[in-house]
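Alright, structures below, take your time with them.
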Structure 1
Amino acid sequence: MSLLLLQRHPASKKISLRKLIEIGTNFLKENSIEEPRKNAEVLLSHILNKPLYYIYTADIYPSKKVIGTYNKLLIKRANGTPLQYLTKTVNFYGYNFFIERGVFIPRPETEMLVEKVIGIYKRYFSPACIKILDIGTGCGNIGITIAREIQNCKVVATDISKKAIKIASYNAQLHKVKGRMEFLKVNIFPPQKKKFHIIVSNPPYIPYSEKSYLDREVLREPFIALFAGNDGLNIIKKIIENSERFLQDRGFLLLEIGNKQGQYIKKIGSSLELISVEKDLAGIERVVIFEKRKG
């Protein structure tokens, strides 16, 4: 049965949930979507609001409404709409976050950035209460995760996007950490020169020149959250050059960076000391760590 026939199919007892997965998988595969079965499963689970095992164990037949919705989402997915925008959910560090079109989608590799922040807290600050600045918060995944993992901290989260701030604030409420967080719609740094123990950011770092090489799904995300000048370092430079004014003595700056950007970051002028360039499991330079030495 083709997707067109699925779209026109009436409510009946002839299509099982498993059959829907089969149809969706074949359709997405024909449209060159990676992991087509996983995508079909996630979409149907989302529509039914049921766990995956339900699809393969429940002896029921979907309604015409379910079939119609499934059909619409399959078409959008085949046209390159990211899966997370269709389900309005993204998992990060084991936590689920609400996401919408117009807000950057968190990646699994950014979990390493959070792990490094937690490690620095445990080594240098625990059990004291610390202040953390999350620059470019997006949906709030970094700052909120840190607030959940480090109970004794307060987080200020900034973003230039009004929509991002709204969604991040909503996610903070969902995760019950809003009382320890402050959200500011500003460009990079807070307007007042507050001092923080840790500044953390996953800034835009893709060079303009790489735009033509990116997957069509990535290009559905907000341009401003992806690209940062010809070398991808525009925002990173601003953060490194100005963080000293916002860090307490012996404070730390942690940034996610792009592949092979470490060598250029070492040349950026700053009073902060670059203490580490950390590689991820694929051997790619992923996180740089700076420290503000006591003056």
Structure 2
Amino acid sequence: MSQDRIAFIGAGNMATSLIGGLLATGRTPDSITAADPDPAQLTRVGELGIMTTQDNAKAVADAAVVVLAVKPQVVRTVVADLADRLNAAQLLLSIAAGVPVGAITRWAGAPLGVVRCMPNTPALFGAGMAAMFANEYVTPQQRAYATGIAEAVGDVVWVDTEAEIDAVTAVSGSGPAYFFYLMEAMIAAGIDLGLDPETARRLTLQTARGAALMAIQSDATPAQLRRNVTSPGGTTEAALNIFESNGLAATIRDALVAAARRSQELAVELGSPQPAATTRRKKME
């Protein structure tokens, strides 16, 4: 990746993870600046050797890529405050969940290249999954920059429409919580069956890790892998029959549909020309 400068607006956990990944993959510390109003956050990220500042305008002054790593509710304020500091050659890469590309462009007041990225929390451990959508102003070179940033902490896919980000949010953005929920339930069931808590935990987590590695590294589909370990009349079949009779697959589908729908709602709220609170109040009236 080119050593063109990257500015992070926001120095929280996800930004720190991305910065650490970039440094581990060859970025030099002096090519990265992080801005944050919290001195404690800057001290922590500054330990990576990068430049830090509390001044957003200073951070973006000579940056090729500006990563918006702030809470979704403050993206409007951050972008509007920087509007007269940004230029058409810069790429805005937003990892703020739910904020539409069109809203960011509107708040910037100029036709800038904007990439919306939906990462997930395993990026904190270098095992993230991110999906990206680019507006029409993003150049092939900027697209490559964005890919390199996200790939520093995991895998990346590009989607053709912004609407697909809602499905991505439902599958991979919120997805880690689904697996944690299953792990939690399996640990509890193991304890109910007589295992001590630590044994139940180790068995569950290593099984989850192993199953994920098998699914990733095998040419077989998850459905085929499931069939491979399900003997007729055996213990696995007994468990899977309960999943089927209780409608687990339909429940999972309904859950993801609900997550995607909520993602759509958040995009309307966060991208509205009016403050989200006002929008919600008008809906209620």
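For the reader, a short list of remarks on this structure follows.
- Structure responsible for 3.5, with distance in nm of label points 7 Å out along Cα→Cβ at positions 27 and 235 calculated and labels 1, 2 on offer: 1
- Label whose coordinates, when helix-only ellipticity at 222 nm (-39500 (n - 2.57) for each DSSP H run of 4 or more, over all residues; to 500) is calculated, return -10000 (choices 1, 2): 1
- Structure (1, 2) behind the derived value 3.2 of distance in nm of label points 7 Å out along Cα→Cβ at positions 107 and 131: 1
Read the figures in this text as sums done on the coordinates, not as results from a lab. Remember, it's a predicted structure, so these values are computed and weren't measured experimentally. Cβ atoms are built from the backbone, for glycine too; each structure is taken alone.
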